[in-house]
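Since every read-out is calculated from the coordinates, none of them should be taken as a lab result. If you're wondering where the values come from, they're calculated on a predicted model, not measured in any experiment. Cβ atoms are built from the backbone, for glycine too; each structure is taken alone.
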Structure P
Amino acid sequence: MPTQASAEPRSQLAAVIFRFLQASDAPKSFLAGWPPAIAAPSHTPKTLPVLRHLPHAMGGTLPATEALAALLVASVGALAWHHGHTEAELGRKFVENYGRTEIFHADRLACGFLVLGPRTEYPTHRQAAEEICIPLAGTAFWQRGNRPFAPRPPGMIIHHPSWLPHAMRTSDDPLLALYVWRGDLLENRQVLG
């Protein structure tokens, strides 16, 4: 008999993320419009090379983030992972060390996870949607606007208003992070620079 995680991983993840955000200091505006049910995926599961770093990332969780990170790891093979950027844009090293998966994309709300391998920089980018990111495993260095890079540990809520340039980089540990976008989602692609 399949477990709930293997039968409906996106639905289970969405429910656990909602409870996680409710219990956190995340702005509650990011919970408005949360879909009551997740539609069946229109794409088949896909894996990426960066997912090889997930076991190492799990060593960098905290009690508050461990259960959600573990559920994602248990569901990883049933999700559709993609790069979001091409090798021509950011180079082969980046493409082999980055990936994200979307759990849902509603009218004005989207939610998913990203993985960034060790010693990798996600260069400055921005998007129309307002965003919160929460590292679940691994302490990475984040930059907002022109501020210097600063370490952000698991569980810390990182808020990016619409169009605010931001970047992140890892040291020897990979990063697993949750993201939630709200607002203008018509242009789902991030703009570099």
Structure Q
Amino acid sequence: MPEHDWSMHYQSGVPPWETGQPSSELRRVIAEEKIQPCRIIELGCGSGINAVWLAQQGFDVTALDVTPLAIEKAQKRAQAAGVAVKFVLADVLDLRESFEPFPFFFDRGCYHAVRDLNVQGYLRTLAQVTAPGSLGLILTGNAREPSPPGQGPPVVSDEQLHSELEPLLKIVRLREFRFDTNEEMGASPLAWSCLLRRAG
């Protein structure tokens, strides 16, 4: 996955998908599902906003991103917050690192960004970092309300979620919500909140 395609977003300022606050949907799911602090991996962590928040809640966080500048910003964010996060420079489509399986994974916008490039590579990575019974949360753009060309996140239909993620993962709950926004993003894009469990 070309790192330079993502670096330009961080070099030019704040990427349009970063709001400066942890995902409100992530916080809602953690509370609703009563997910207790555990080992967690975040795929496509960006500048570490969600990873740092999770660490502040007591989670043991490993966070991956393909962009060196994003990892650098994330490390500084964690240091400023006084929390420990293991940030790893890695490509989610071709994961070379080895990890013990994680009981929980989180993905805010990585799946919808890479699925057209190599969805099988993404699934191989999920298979590497989870075990049967592992829980996961994927937040992705929603095809029921596509954005104008060049604006908003890539979108996925509910049928595509089922066909691409199963049978490796079973969709436990699928609901609509709206992504948090920043000034650059403008209107809140419609999204899917997809709670999954690794099949046994």
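Source structure of the calculated read-out (Cα extents along the principal axes in Å, 48, 34, 33) within P, Q: P.
Which one of P, Q has distance in nm of label points 7 Å out along Cα→Cβ at positions 117 and 133, as calculated from the coordinates, equal to 1.8? Value 1.8 for distance in nm of label points 7 Å out along Cα→Cβ at positions 117 and 133 corresponds to P out of P, Q.
When relative contact order in percent (Cα under 8 Å, 6 or more apart) is calculated for each of the structures P, Q, the largest result comes from P.
The value -6000 for helix-only ellipticity at 222 nm (-39500 (n - 2.57) for each DSSP H run of 4 or more, over all residues; to 500) was derived from one model only; which of P, Q is it? Here the read-out was taken from P.
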